[in-house]
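Derivation of every value follows stated rules applied to the coordinates shown; laboratory data play no part. Only a predicted model underlies this, so the values are computations on that prediction, with no experimental measurement involved. Cβ atoms are built from the backbone, for glycine too; each structure is taken alone.
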Structure 1
């Protein structure tokens, strides 16, 4: 520094350091996901259903009108945009869509770090929280698997809460509205953002009304687009009325939800299970001793509100581990900030940050379970499904139930609008016909598919009636193709 130059502004230096750390977190997260060779991974189950919808939407499919969806369609639309761009550039559409979601997976820890810093969390604790999100299996697996709706729901929710921490009401409301457009429970993040804005002094009624209106812009654009394509009534039936009926008839009991949550938590690796109580203890101990410490890391208000609200929502309907993805921000905040807090009781801040980051990095290193390392690669899976399609003409009708992998690998569109028929979807489908399920079968008989594929969870009386009908017209065999090993595919080929 030259004589007479003003000393560096500490606030500027602090922001520069935060920006450097944010960039380092993104690079580390991108490298973490790249280590799994994501473009060689097979497509799989629910994530593949959304991959299929993204690819076909990029080719002209209209959600709800042409395919049943009980969630809001933001994930399919985002994936469709990526698939369209990739296809125009000569890339595999499904890989292009996956690339966007891997970007989301790497960006989310950066947003969590930024939220923590804007909320006044110490730098070391904020870094630890970001790394903890990568150590949260549900987040990492979801980002690797493809177009899961809960990934952009969480990402745009974090963007909304960061804008709220910065006092930006309009962007916060807009990002929150996009989060809801990706999956309805994204409203938890929107509320978390709004509570933060109100607590920080945003209480003028015109501004609050403006925030509410801005949050509705994404939904208004979607509804207008659906109406223009004749899909608005289908949207209301599927994304609203079906879910109300499902919650009323088939949602778990509170005890069942607790058991399902316990199974999800029990699937964490051993290090994560050990860290959870230690981190919780760290938060409790530092709060008790806050009168003797200059700075005590606290969880950001927006993260706490959104996490608690979504936690309550899980008792309305929680099925399996993907429903825990939206808990990622609060779980990561507790793990990262809590572990740093515990270590800082005895260690200097820099040392506590280094140890917490190291431990959480070790927790993020995956084990050998198939969810991280699938037993087959994309090319092998594609070969098997194309073998299954041998003998079909390019215009032959094929329908599939819970077999999106077949349609992705053969570049075919499902011959009807029902990608799955479990959890009451078969009853919902039957209600579209005057004669119920018999009408659905009559529709199949009027234009008999050359091949039908059925997999996974469809059971009950409608499945039994389907099997009776198919046995009179189709030759049936079972086939094991990844990921349909434990419950093999049933393959129906129309008799000559």
Structure 2
């Protein structure tokens, strides 16, 4: 009988798939236009329960077994297995269908077949780091070893089982810290010393031999920086960490995680929020498109609010807000904005409207509902025309409906969109009222500095336009000098310059 050591990883993988998972895998290959990987998978499947040797399989694919063909074949076999990533994210327990098969084989006295299956399961489980399957198979092999008086073998497998349990526990500990101690949704305070302790723990796993633990620890570290150490997150060194994790996620895309944990989408949110990424560039658009392609392929989002999609839309909306908010008030707004951008803003707005119909929003996703309402309103305002008034009305409703809810993290965004809307509608009295409410509600609370600056810009400008009081010009000029001196705020400086030019403010407003 052929030994598992004689087989390629892709052969063992195809052998272990039941019909459902095989169809899912090949459907993905077909959708990805991966013709050669699909052909290889079909050739392997057709031969089962027998196997071709390496030469025979290579000849079936390339027609020859010469040096160049062997090299191409080995690369194809490795690449085809990597394409199992889609199966890993959607059906991480795909090996578990073999549990009862193994038990039936042993119960029927088919020990050789049972052990062949067990070894194949263990080898693929080790490859994809399916700890549950590793534990299941090792428990069987341990018990079998002691039943057959093979104590040395039993001890070896017992030590392997202990090691798997330890890795599983370490992975659980990382996720537990993220969910219980560092989870910003729990509104719990955490000391700087404790944050430093967790960062040190995560760093200690960054070169671990376990890919799943290494990936989780790198992700957890970046998560911690983003939410609990934003200054370090902005540091250029974080860009290197993000590149490193992205490389690992691509290299080990077939690694399985708990069902429902979409590490790639989660990571992409932090990457797209990093300073190094420009969504208006080709590279930035490519990364955004890849995120969209990925979360669209993750099937469990069909049952839950698609958080990655909301993150992606929020990033797009934020990008458009930065680039175009200071044009919304203009009569020629539609001519100032590229047609494809206006179309995407409207498409995103319609998608938000659809997501707001999600049946579980109010019950399970209150904070996400508020964020989605904010996103929808902001996109309405950016679409201009009647959308400005509708967006403002939506935001006022949010402030009334959720006045008892902690809006930390979204308050300044709500008021910024309101300021843009009322300014665009020339309702300068409402700009003043909105500004006073903003100051009162956010007193003593942390706000996003960029939003705070832009809220003040609209307040100063609206009050100068309403009363022509020079004090507001002085304040606006001081704000300009502040942002113009900061290279990272070039867009804000540009917005003040264009607003100044459009409303024909005194020239010295933007003088050095």
> Given a computed value of 3.8 for distance in nm of label points 7 Å out along Cα→Cβ at positions 329 and 377, which structure among 1, 2 does it belong to?
Replying inline: 1
> Given a computed value of -19500 for helix-only ellipticity at 222 nm (-39500 (n - 2.57) for each DSSP H run of 4 or more, over all residues; to 500), which structure among 1, 2 does it belong to?
Replying inline: 1
>> When mean count of other Cβ atoms within 10 Å over residues 369-376 is compared over structures 1, 2, which one is greatest?
In response: 2
> Can you tell which of 1, 2 yields 1.08 when Rg/Rh (Cα atoms, Kirkwood Rh) is derived from it?
Replying inline: 2
> Out of 1, 2, which structure matches 18 when relative contact order in percent (Cα under 8 Å, 6 or more apart) is calculated?
Replying inline: 1
>> One of 1, 2 was used to compute distance in nm of label points 7 Å out along Cα→Cβ at positions 137 and 217, and the result was 4.0. Which label is that?
In response: 1
